[in-house]
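J.: Input: structures, listed below.
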Structure P
Amino acid sequence: MKPALSQFGVEMSRLSGVRAIMKDIIETLRAGAGQNFINLSAGNPVILPEVEQLWRDCTFDLLASPDYGDVVCRYGASQGYQPLVDAVVQDFNRRYGLRLTDRNVLITPGSQNLYFLAANAFGGYAANGDLRKIVLPLSPDYTGYGGVTLTPEALIAYKPELDIDEGSHRFKYRPDFSRLTINEHTGCVIFSRPCNPTGNVLTNDEVNKITTLAAAHDVPVLIDSAYAPPYPALNFTEMTPTFGENVLHCMSLSKAGLPGERIGIAIGDADIIGVLEAFQTNLCIHSPRYGQAIAARAIRSGALGEIAVNVIRPFYQQKIAVVEEALNQAMPSDLPWFLHRGEGAIFAWLWLNNLPVTDWEFYQQLKSVGVIVVPGSTFFPGLHDAWDHKQQCLRISLTGTDEELRTAMQRLAEVYVKTMKATQTR
């Protein structure tokens, strides 16, 4: 059966971003059964024993609790499981000196769901016919933003400035405030901090400039904090979460060990939270409550915050150090390759300047030597400018073993040198 799709149906049924690449990766792994691929494409976090044990302990506590039946056998409030809402309020007020109440918190089925709610509540066509833009102030950014809106023409991203350190083969993206436009035609602003895929952490000054520009037009700013403190605290440089009247602090517990439970947490102005809560009620009534119940226990006890800082962060910080060292040793110093400064998240971002083939073609070459990464061009949603840079980058997952990461970087370097030399001899 092939039912006729609506305009929205057509848009939502498309594979976007990394999801389109993952289809090829899955087919590659199936076809190459028996071949030892080093798969550095994954967004799944490593299952760390201490983290898994935390969630086991919280589950045992829930099973033994008289609350169990109420959690799994009853509908709940659209806003979220009240003990989790209360735990978030108390923890954030204590950590950051805030004055949150339970009306400042919304629990969603994952943060991707949260961005879908916000992008379509605030972006798209207004009642008067005006198009309200969804602005990504720094590109590249999370590929999932490419699929959150029912109005694709509303999504717009801006080219960054490149802060390049030629001597160390490092670089960093920075917002280009001479280009960035946030005005009365803007519906909302979204960016990740730390950034998936680059590991970039916008400075406090950069964040304040963006939120101030948006506040002048009553524009909500969604700060995707899926890798930020206090949990999972995957920042490798000092950073403080930003809060404010027009700021929606958007969290996920996926990289804190619960990707399967889909728990997103939004913290912000009660009026903004109220709009999103109503949207969620119409969409799915409320988020699943089992994951919320064990998360409430982990946050309330302080265990999640401690494990984030003492286990999760050091694990990935050591992984980015392995990649940096391996590339420094394997890559030629006289060629224009640049690794983004590893400031957070669970990925490394490699820019191969003047690459004579596309990122997709280079991805295919790497597969031939048993290495799978993600072509970087999937991480520029909303950026319509012609820019060679978009086809010169790769996202490398830090979820491999140390040996896998070193071997993969050595093979990558060999393919890179071979590709560059082949062009020079033509």
Structure Q
Amino acid sequence: MLELNKSYSLIGYGVSNMAVCKYLIQKGIFPIVRCKNECELPSGIKGIFGEHYLNTNEDIVFRSPGVRPDLIKGNGTVYTEVSYGLKSTKSFKIGVTGSDGKTTTSTLIYRMLCQGNKNAFLGGNIGKPIISFAPNLSKDDYLVTELSSFQLMDFCEKLDIAVITNISQNHLDWHKNMEEYILAKKQILKNATLSVLNYDDTILRDFGKENTIYFSLFDQRENVNKNIKIVHIVNGTIYYCHEELFKVSDICLKGRFNVQNVLSAIACTYHIVGKEPCHTVAKQFCGVDNRMENVGVVLERTFINSSIDSTPNRSLNTLSAFPCERVIAIMGGYDKNLSYECLGPTLDKLKLIVLCGENREKIANVTCGKIINVSTLNEAVKAAFKLSAQGDYIILSPASCSFDMFKNYKERAKCFKEAVKEIENGKY
């Protein structure tokens, strides 16, 4: 598929384009790397740095997800690492996106496929760059790819199944407005054979076409009778259309929003693997790292790491899964130009809110709850502990990205866990 007589460039040199660079070098192609700031490059790779790095004249251009495609100047064909990886694979392709829940849903789908004895692989925005393995997959393999709105802005690859979990405000510091953000998400459906959509999300409901399977938290027998395919809940039991599957109470994951994630995964995989693999995974899978992760109990205070909660809606979902009067929430971080108004009624009920980060005032302004401000996450964890009582939950749920203080949400989670460890050792 690669043409040796073409010229190649990489715009940006983060994790995804590092993987592209390695892939191209293995094929005997040495791309030009274009970055705003100078960076260290592999031997034999030329770099172009400075304010004109977006002015390309190469035939094939790979953009980092954080680079808006409309800012790239030139006539070359533009890919992201993930779009090229999907174009180059022969496997059955499942793409998952959404404002919230896409990591959990992608993982659930992958595990259900594996439980159903399918040879499945997981990658994309969730972690491992798919270009490092997707070109070697066969038509009998299944590739589950998590996709962000950044990756979807100019996405046009074919998918066998496209899943959208939900739509709410996110990344409005990068997208021009909410309309552009929604259109980016919708791109995943452009060349999909089958779509899986959230019927309870009024935006997504209208995206459905003839070949759509919906999922819903509510009894949709009336729609099933109209021949609408839907995974839904009737009197505490999950159904695929009229077929009874299993009890909602069997699901290990906590929270109403996680029930939605399980429903979306069932809608995606049930027709491939059947009921039992879906049921087994729902019972056994209790969450991804950094999402409502119990990291320890100290003097009967439970510490919960949900560092991945980078939007107000994610924090709302997390905090609502616990008894509000026992919750001390640690919040704040990098501002993505989002509204925090949806958090207000829930924050008002919490025992305490500990704020740190650049957007702490914006969060404070939406609640009349008890607030204290600190400078660092380590201080926040220790202050929360000192003001807690037996039976309380101390929850890191920032409602924000980490970039004001940390490299990413994983580094933020590590800091949180280190502070908990210090408290366990009596240092508070």
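J.: Given a value of 35, 26, 21 for semi-axes √(5λ) of the Cα gyration tensor in Å, calculated from one of P, Q, which structure does it belong to?
T.: P
J.: One of P, Q was used to calculate relative contact order in percent (Cα under 8 Å, 6 or more apart), giving 23; which?
T.: Values: P: 23; Q: 11.
This value belongs to structure P.
J.: Out of P, Q, choose the structure whose coordinates give helix-only ellipticity at 222 nm (-39500 (n - 2.57) for each DSSP H run of 4 or more, over all residues; to 500) equal to -8500 when calculated.
T.: Q
J.: Quick one: distance in nm of label points 7 Å out along Cα→Cβ at positions 147 and 163 came out at 3.3 when computed from one of P, Q, so which one is it?
T.: Numbers: P: 3.3; Q: 1.4.
Comparing all candidates, it corresponds to P.
J.: Between structures P, Q, where is Rg/Rh (Cα atoms, Kirkwood Rh), for residues 123-210 alone highest?
T.: Across P, Q, Rg/Rh (Cα atoms, Kirkwood Rh), for residues 123-210 alone peaks for P.
Each value in this text was obtained by applying a stated rule to the coordinates, not by laboratory testing. On a predicted model such as this, the values are computed, not experimentally measured, just so you know. Cβ atoms are built from the backbone, for glycine too; each structure is taken alone.
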